[in-house]
Structure P
Amino acid sequence: MNQVAQEILLRAKKDVFSGNLGEHLTAFKGDGLDFREIRDYDHGDDIRKINWKATAKGAGVKTNVFNEERELNIVLAFMVSGSINFGSYKLKQEIVAEILALLSFSALKGHNRLQSQFFSDKSELFFEPSKSNSIIYNIVDNAINIDTLGKEVNYKNFCNFVNSVVRQKSLIFMIGDFYGDIDLSDIAHKNEIYAIIVRDRLEENPLLNGTFELIDPNSLESNKIHLNKSTAKEYQKLIQEHDNKTEEHFVEHQITFGKIYTNENIYLRLSEIIKG
């Protein structure tokens with residue numbers, strides 16, 4: 001395991017076990033539980049289980065009672081594309097690895113099942129469901145070392161893959177920069193989806209002037225491009241239009257989403273997104 005991966009793991013473990021990111025995941029406990037009865041609400045009960053319909057009848061606050069707390073099935077998906085190998089502050093790939101580490105430690109801290117998949121237009125790596133800490137080290141080490149260049153995400157193929165391997169309702173975190181044609185409707189209706197968008201501020205606001213030879217990290221094709229204020233504004237407009245369309249899709253399908261930049265505090269920003 002290289003030094004970058006080791007540093008990410010140590011930092012993520014410290015953040016999770018000294019903070020409360022893991023507790024945020026427990027907000028999803030209750031989905032699919034075995035319902036037992038409705039009874040009067042008692043101080044100390046989980047307010048998320050209040051039955052508002054029964055309460056509205058005027059006989060006091062009522063709460064749902066379940067037979068057991070079932071563990072969550074948490075899926076971490078690294079959306080592998082060439083464009084993730086970029087960063088003016090830190091590489092987006094390093095940020096993805098840190099997010100994977102934070103979510104992994106949080107999942108296992110809550111005694112949940114964790115599985116992970118690295119996906120481009122096909123499955124690059126797949127980690128079977130586990131509750132062992134060893135899965136965290138494998139996920140982070142591979143996230144740092146995987147060669148992303150020349151790869152591009154196919155979201156339709158990803159949905160098909162999820163439907164073929166994830167058999168139960170799951171909490172799915174997708175981490176990537178989310179460029180391209182994004183349609184997650186095939187998995188959003190039966191899973192809880194979080195889209196964690198990792199970006200670098202320079203790619204959204206290219207404050208550059210001059211002629212540059214740029215390599216498309218997905219196709220690896222090279223082109224000379226002249227950048228000035230006018231072309232930068234047009235580029236920003238295209239990015240904004242793409243992101244607006246993507247966000248509309250997320251809202252339509254009740255997908256929680258948030259953006260993390262390479263120069264931000266990853267733990268704090270991720271906590272904000274999960275808490276909503």
Structure Q
Amino acid sequence: MANYNRPQIQRQALPQHAAERIQRMRATGAQGQRFFTSDLSVKEFLLVREAGFECAGLVMGSSIYHVGYQQAGYTQNMEMGVLTQALYQARELAMARMEEEAHELGADGVIGVRLRVNRHAWGEQLLEFVAIGTAVYGRPETAKKFQVQTWRAPSGMPFTSDLSGQDFWMLLKSGYRPVSLVMGNCVYHVAHQTLGGWFSSVGQNMEMPNFTQALYDARELAMERLQYEAQLDGAGGVVGTEVYETSHGWDSHIIEFFCVGTSVLAIHAAEAPPVPELVMTVNE
């Protein structure tokens with residue numbers, strides 16, 4: 001796609017302390033059990049185990065990125081390509097480092113992935129991108145049950161997903177498995193209203209087509225790129241898609257639309273999906 005390419009991330013050695021932490025988690029204890037960390041709730045943890053997976057450990061990746069500058073016309077609707085690519089690449093770097101930690105743990109995938117953007121006081125143009133989630137691996141009998149050769153993504157790296165433990169369990173029960181966390185974004189400059197346009201709208205009920213079209217185009221570009229990523233991975237669809245809008249502290253007329261979801265593939269040997277049931281809680 002023009003001006004929007006998935007960066008080729010080179011695998012890098014983990015930082016010393018990250019490598020030491022992962023090595024300790026991979027070590028087998030006296031009773032043959034591996035130590036793990038997780039940000040899953042107790043309910044999520046139990047459902048992940050019921051689905052036939054075990055927790056390998058909490059994994060994370062980060063990237064502090066300098067976001068460049070791009071000028072736009074005062075009365076022009078346009079994508080800010082430099083900013084779009086910067087934010088996309090920074091997220092990909094953080095994701096790749098999280099995946100590398102999961103790979104070193106011997107995990108099959110990462111669930112509950114969260115992407116955060118932090119701004120620090122050291123620089124106005126610096127943003128920190130963080131990816132964090134829980135790495136999991138499937139028990140041998142689980143792969144045999146579903147007749148799956150590997151749970152990993154087509155790239156050979158662990159799958160990634162922002163699904164909760166409950167949603168991960170339900171996805172498998174419904175006959176699908178996660179492939180990767182897919183993203184699309186668009187940083188867009190929304191043109192300022194001309195003086196004549198402002199006078200013509202004073203006191204009137206009317207659509208503002210300039211603003212409508214700008215936000216519509218920006219969302220469509222972000223969604224198109226999410227779909228493009230999923231198709232590159234050979235997925236059959238995307239679940240749990242969410243669309244976020246933020247300005248990251250830029251000018252009020254510059255906004256980013258960010259889409260994220262989990263691409264999935266059908267499991268041909270899966271069981272029939274469970275029948276939905278009505279459950280009434282006793283909590284107040």
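Odds and ends about this structure:
- Parent structure of the calculated result 1.1, given that distance in nm of label points 7 Å out along Cα→Cβ at positions 162 and 186 is the read-out and P, Q the choices: P
- Test item: mean count of other Cβ atoms within 10 Å over residues 146-153 calculated as 15.5, pick one of P, Q: Q
- Per percent of Cα pairs over 35 Å apart, the highest-valued of structures P, Q: Q
- Structure (P, Q) behind the derived value 4.3 of distance in nm of label points 7 Å out along Cα→Cβ at positions 42 and 138: P
- Which entry (P, Q) yields the derived value 2.4 for distance in nm of label points 7 Å out along Cα→Cβ at positions 50 and 114: Q
- Highest-scoring label, criterion being mean count of other Cβ atoms within 10 Å over residues 234-241, among P, Q: Q
Read-outs throughout are calculated quantities, based only on the coordinates presented, and are distinct from any laboratory measurement. Treat the numbers as computed from the prediction; the structure is a model and nothing was measured. Cβ atoms are built from the backbone, for glycine too; each structure is taken alone.
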